[in-house]
Structure 1
Amino acid sequence: MKKLLALVLAMSMLLGAVALADGNALVSWYTFGDVYLTSVRTALDEAFAAKGITVTDKDSNAIQTTQTDDINTAVLIGTNALVINLVESGSISVAQSLLDVAKGANLPAVFFNRAVSQDDAEAKAMFEGYEKSAFIGTNFEEAGKMQGDMIGAYVLENYDAIDLNGDGVISYVMFKGDDANQEAIARTKYGVENADAVLTAAGKPALKFYDDNNANKYLVDLNGTWSNTASYEYMGTILSQYNESNGNMIELVIANNDDMAIGAINYLKTVGYNDGKGKTIPVFGVDAVDAAKAAIDAGEMAGTIKQDAVGMADAVATITANLIEGKDKFEGLNENYRVVDGWFVQIPYAMYTGE
């Protein structure tokens, strides 16, 4: 890595005299396969185009070495900015190595969406070490807390209808997108804790994970890709044993994102649930992607938490353009976005239960 970095820096100095196209940015994506990130990519391409910035989108296919190679190549070839959706979310060492590449070539480095560390103080120190850098994301605990509040209110209002076996307790399954991702950890924690707080405050029992033998109280996508394939397959396995005929049907589905929620709904449909006509198991997600909003409108899904793809794209494009032009990086930023400690721009979440 050190030899490659030295080569990158040497080549960047040799290319320094070569005129680059004004406003050219490399955007390195964790994966093109993520449904939410697809909506961000569409919005970001449009936001950059509106600012006259040419974009090269690169798909890392969830492989960190691919992302690292793409970024090093971009510096060699020539670019005005590096925009990074980190593959190894929460890995400060990887994030620092990529920031060092940008710093060595005197290029703006804008990270977004996927956390660079498991510790905000550690991330803050990293970004403070290079003025031409920033992170655009969310308060990752906020989505889980909102989802939990939404679930608690919904369950409380519809308790008897949800309690299919009439035992007075609501059994649930939790689908976690990635064991190491900070957003997934927080959503898994607070999606249940906040729901339980609403229920117990009203004199109802806390939610009960359907499988007493699962100490984690969640099922994780083992590939860490938050996919509908994982949730679909899990639902098939679960419902072969936990169903209405056996008197132990899962009565609530909580998912870290909408894609996993949709996967669960798709399987439920194969066994006669969630078709918008008959019995519906309440399913909750996060992101408010178009497919989830359509499912909510059709009565197939109960609710989701909007993660603002357009807002995320707007903040990334604004900060990147400012850094390319040598302006204050937060100039012209939407006042609804929260700037924390001069390095972290938080895009707020919102509940979504239908138009």
Structure 2
Amino acid sequence: MKYQNTAKDNRQECTICPRYCKLKVNQKGFCKAYKNINGRIEPLYYGKLSSMQIDPIEKKPLYHFYPNTKTLSIGALGCNLACKFCQNYSISQTFEVPNSNYIPPQAICDLAKKYNCESVSFTYNEPVVFIDYVIDTAKILKENNIKTILVSSGYLNQKPREDLFRYIDACNIDLKGFNEKFYNKNCLCNLYPIIDTIKYIKNNTNAHLEITTLLIEGENDLDDDIKNEVYWIIENIGKDVPLHFLAFFPSYKMKDKKQTSIDIIRKAIKIAKDVGLLYVYGGNIDDQEISTTFCHNCKKPIITRRNLSIKDSINIDNEGKCVFCNTQIPGVFEKIGF
């Protein structure tokens, strides 16, 4: 693994993310996905996938990138965060792959072609902790004109970030809240590296960007926190970046918390739109109105969704223009599935 240095005490320092884990021989990093083996940090799960399935691209969620197409979603094990509310803790906080076989990067490309997937998504657990495999696979996918998607918390350092996003076409960054105390308490990390990654993606890459925030009642759903997040988005990456508010379901170390109500999701959407964001959505809740894309100019529905499915014809052309008023819609619409 290339992202490492030798520390003064001969431990190996991992430089993938801001934790900078310093590992003795046979010691694993915080993410449990890398280990010092005979004086070198090596990945433990390269090509050993925990999850693989074909999803609608809207599930990532991506609403402004290749709508109504299929994506081959893959994940491994481990995470460099420790979110108490993790919705995928069975793979992010579990460190064994039962009955796993090695799946080479080329095989992922072959599967995407076989099942007519326009893209491959690195998702489910944190892709940063199997970055070697992600980059190797993404290189092959790019050579075969298959789009690459990253679903990530964005907690990584500058050099691996630059290497990774050279091969990524679209991403959804999980901005878990806009409060340093919330990140410290519930994720065991800091907010700044994540918002720095978001700015980097928007300002230094060609990757399409969308943001997701999982709302937990009483933890990160305060009006001021939502307003601060939206103000930051508008000021730093623009009012046209899509934002998704997702409902929390009791999980992992927050099974005592209640499921997020649709009223909280709707309130957050209203706040975000009132502040000035053009495209704000509610996810993982069965509600057509908050899942539908409306043209920011004429206000007519241009992509109607319910339960991640497109319900009507898409009223947007391949150049990304509203068919009703010819307004340019932010996103990538050169390929629309039907």
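Bear in mind that the values in this text are calculations on the coordinates, not laboratory data. Please read all numbers here as calculations on a predicted model, not as lab measurements. Cβ atoms are built from the backbone, for glycine too; each structure is taken alone.
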Distance in nm of label points 7 Å out along Cα→Cβ at positions 42 and 306 gets 5.3 when computed on, of labels 1, 2, structure 2
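1, 2: which one has FRET efficiency 1/(1 + (r/R0)^6) of positions 138 and 210 (r between Cβ atoms, R0 = 35 Å, to 0.05), as calculated, at 0.75?
It was calculated from structure 1.
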helix-only ellipticity at 222 nm (-39500 (n - 2.57) for each DSSP H run of 4 or more, over all residues; to 500) was computed and gave -14000; which structure, 1, 2, did it come from? 1
Per relative contact order in percent (Cα under 8 Å, 6 or more apart), the highest-valued of structures 1, 2: 1
Tell me which structure, out of 1, 2, gives 62 once percent of Cα pairs over 12 Å apart, for residues 26-73 alone is calculated. 1
